[in-house]
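Bear in mind these aren't lab numbers, they're just calculated from the coordinates by the rules spelled out. Predicted model, so just to flag it, every value in this text is computed and none were measured. Cβ atoms are built from the backbone, for glycine too; each structure is taken alone.
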Structure P
Amino acid sequence: MTIFTLDKVRKTFTNGEIEEEILKGINLSLKEGEVTALVGASGSGKSTLLTIAAGLQPASNGQVIFDGNNMTAMSSEEVRKIRASKFGFVFQFAHLVPFLTVEEQLMLMLDVSESRLSKQARKAEVNKILLLVEMDHKKNAYPSSLSGGEKQRVAIARAIIHEPKVLFADEPTASLDSKRSKDVMSLIQNITKTLNITTLMVTHDEEMLSYVDHVIKMSDGIVLQSGD
């Protein structure tokens, strides 16, 4: 089922008297249970497209439809609530809180997402997600004791602990070596299928494309190619 649609999305930035169009009428549909990768050279517009889809910045024109709702017509507070409850985010670096344990990182995310679960139910959910990302044995560890791959696994767990419908990943393997990159991509692929969520990922690493369902190639703010 299609859960996300971008319809003729444009993004223009003004620098003094110069107006630059970064996105030039992008059309894109995303389905549940699938990983879609945005690829292209630096400056092609892929990260801008991801942040607009994620509600982190508005489109200049066009519509962003999520789960049947037009996000471009919503107030900033309505968009914020969707981000907090329905979206998960993974970035190049894990950005874990250094003084919180792995378990506490996830509990904090449940607080931020305004979860209505009881404390006991939250702990059970944390344990379930840590098992899914194979980090349950490290739940009492602090970030300083984790490897780069382990930190990214915790970041992924934190991104999905509140059961989002969409996972946005911006260069999630860029800071990892080849083996850990493949491990993380295999995990993202498995989570997408197991939880039946929608994943939109920006990557420059073509080795990671074997783990995705669809590849969107971009250049100069347009889609050059869209395929499996």
Structure Q
Amino acid sequence: MEQINLTFRAGESSGDVSALMLVPPDARVMLVFAHGAGADMRYDFMESMARELYDAGIATFRFNFPYMEHGRKIPDPQAVLTETILSAIAAAGSAAPDLPLFAGGKSLGGRMTSLAALPQEVRGIVFFGFPLHAPGQPSTERAGHLFDVSLPMLFLQGTRDPFTEQDLLRHIIAKIGGKATLHIVEGAEHSFHMLKSSALADGEVVKQLARVTKDWLLKNIV
């Protein structure tokens, strides 16, 4: 399994950022995979998820947002984040032109993907822990735009995620209707870590998420 190191221009004022691409020999789709607010593309969950998806025949294109690339802690403004996502999608399409494209990411990365004006070649969006609200402050304000998203969406959520009150999310997905699919991992927190007393270990959860993601991606290729 060889990771391909790349760079691409995030935006006119943002400069270049790093990217990592994994393409299995039997790849059928490419997922442009954005990181969350507090950790970069090499974060343990990002690495583990990309490798499990590789084993499942799914190519991934991970990348850093400009703030993380340059060692800053505070995320870039929304316009910079969404511009970077669009640039990453273009770079992934150029690097693997024969693979159907999907986009999404961990927490902030997934939410920003859904806020970007995605090009028509993107077939759907995957959310690895949608950050519906700040911990302890249940709200649905961050989800208002989802009703205008025309693409299929997959929500992967843990029941111990403090950023997502489960009943609120279920209500939103029910209102969105057939475009949205929800997969719940009982006992998982925001980064899908499990309690030591849980029946499933972290590694087993990542395998489960990769399997669910693969099935959903392949179902939505057409």
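Can you spot which of P, Q the value 0.95 was calculated from, given it is FRET efficiency 1/(1 + (r/R0)^6) of positions 87 and 191 (r between Cβ atoms, R0 = 25 Å, to 0.05)? Let's see the in-between values first.
Working: P: 0.95; Q: 0.45.
Only one of P, Q returns 0.95 for FRET efficiency 1/(1 + (r/R0)^6) of positions 87 and 191 (r between Cβ atoms, R0 = 25 Å, to 0.05), namely P.
Where is distance in nm of label points 7 Å out along Cα→Cβ at positions 55 and 95 largest, in which of P, Q? Intermediate values should be presented prior to the final figure.
Numbers: P: 1.6; Q: 2.2.
Between P, Q, the highest calculated value is found for Q.
With relative contact order in percent (Cα under 8 Å, 6 or more apart) as the yardstick, tell me which of P, Q scores highest. Could you put the intermediate results ahead of the total?
Values: P: 31; Q: 18.
Answer by largest value of relative contact order in percent (Cα under 8 Å, 6 or more apart): P.
If percent of Cα pairs over 16 Å apart, for residues 15-62 alone computes to 34, which of P, Q did it come from?
Matching structure: Q.
Using the calculated result 24, 20, 18 for semi-axes √(5λ) of the Cα gyration tensor in Å, pick out the matching structure from P, Q. Could you put the intermediate results ahead of the total?
Details: P: 30, 20, 16; Q: 24, 20, 18.
Of the structures listed, the value fits Q.
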